[in-house]
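Down below are the structures I want you to see.
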Structure I
């Protein structure tokens, strides 16, 4: 099967499988007679989703959560790459810093979220900090692995040419690390959203997380599912966007066995 035909089938199979899943879900709810407050049928979720999309509350709350996510995401990327460079360029920094970062990552963020809210207040600052904390470690790990993935032969060549660390970093390590950076950015974008939501769960007056908690307290299960659908769409759009950027900018890093449609085999 040609690559073009495989892509066309992929576009068909996903919506087909989704339609089958939703139809089976709807039929099962009707057959078993599950109360709507326990598990709503897809038709009720779609109705709630339409109400949410046409409501001004969505844009007011989404703007707050998006701002928290973007700020936390930006901090995680900047500090993740900065500390990754320190760790890869200095054994001393690696031995000192990495244990602290590993310990911080092992702490459940839900447990430390109340402390962050107490320290930074109920405003945007605490949510931005939580978003950055959750997104930092995935970005750091990918950046470290990327900077260490440089071709040893090129590194030896730069050393033979008496190149400085900055020149080696700029001309060898960073180009090899770009695919890893994009993978880390993709994860950081998702984890930043989760961190912002965790902060809104603990204490907030606006945001998607605050709105979701209010719906749960009011036993609006279909509305909660509708908000979860919007959050899932965010992840799908982010992944597709990062994948498109990777294909556009890092075409040289595509797998060797992949060929363009119509190429001779």
Structure II
């Protein structure tokens, strides 16, 4: 079986649709027949609660797996969607930041953990915290690609340079070749002039691919997490649901295009 493609979803700014994208994109890829694992790597644990698991009920989180305190099998949970699995998070993950500092090869712990299970999946997504710290660094180092949600608002372009810089630093100093999968325009409202301007600006100036799919501002997307469901189950006919389905197909399509050229080597 081929190895999973590992994609982290990252933006150092909060509230840009990062977790919404992690939960819904991974759900649609599973619904389209892929085997998918989502790792909640954010101490806020929004992806965990958004998939119907109470973070307070989570005893062992991904950190315990990374340092060998918990078996992989005990960490992986089924979600309500077939072939869609989750490694949940809880608040204790923020304490892991302090413990990580003293460990050897601390930037590579998540990568080593993921390498033990990447043969079981087609895609592994990592929902990263909205800050640039050692957790984020572990997530980026573990990734093949980074998907960057970009909110269609005035300040959205600020901070993008910082993420791209960090990816370059990792590639140059830690021997990785992380690609930018693309920028994803979120909270887009085609009726708003500002939305259209930001979208045009991003498509013109973002130095990497920008996905064709734009994720609209949507009440259904905003309220789905309070029901503990991805949008595919909460409101599958909504514009938000259709957008994430298109995005999943766009990612699979680019995969097919690249697979002929792919010469990935895994450590």
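Read the figures in this text as sums done on the coordinates, not as results from a lab. Keep in mind that this is a model prediction, so the values were computed, not measured. Cβ atoms are built from the backbone, for glycine too; each structure is taken alone.
Output the label of whichever structure in I, II has the greatest value of mean count of other Cβ atoms within 10 Å over residues 19-26.
II
So if we calculate distance in nm of label points 7 Å out along Cα→Cβ at positions 187 and 203 for every structure here (I, II), which label has the highest result?
Once distance in nm of label points 7 Å out along Cα→Cβ at positions 187 and 203 is worked out for each structure, I has the highest.
Matching task: 26, 12, 10 is the computed value of semi-axes √(5λ) of the Cα gyration tensor in Å, for residues 83-146 alone. Pick the structure from I, II.
Going through each structure in turn, the value belongs to I.
Using the calculated result -11500 for helix-only ellipticity at 222 nm (-39500 (n - 2.57) for each DSSP H run of 4 or more, over all residues; to 500), pick out the matching structure from I, II.
Here the read-out was taken from II.
Of the structures labelled I, II, one was used to calculate Rg and Dmax of the Cα atoms in Å, giving 22.9, 75. Name it.
I
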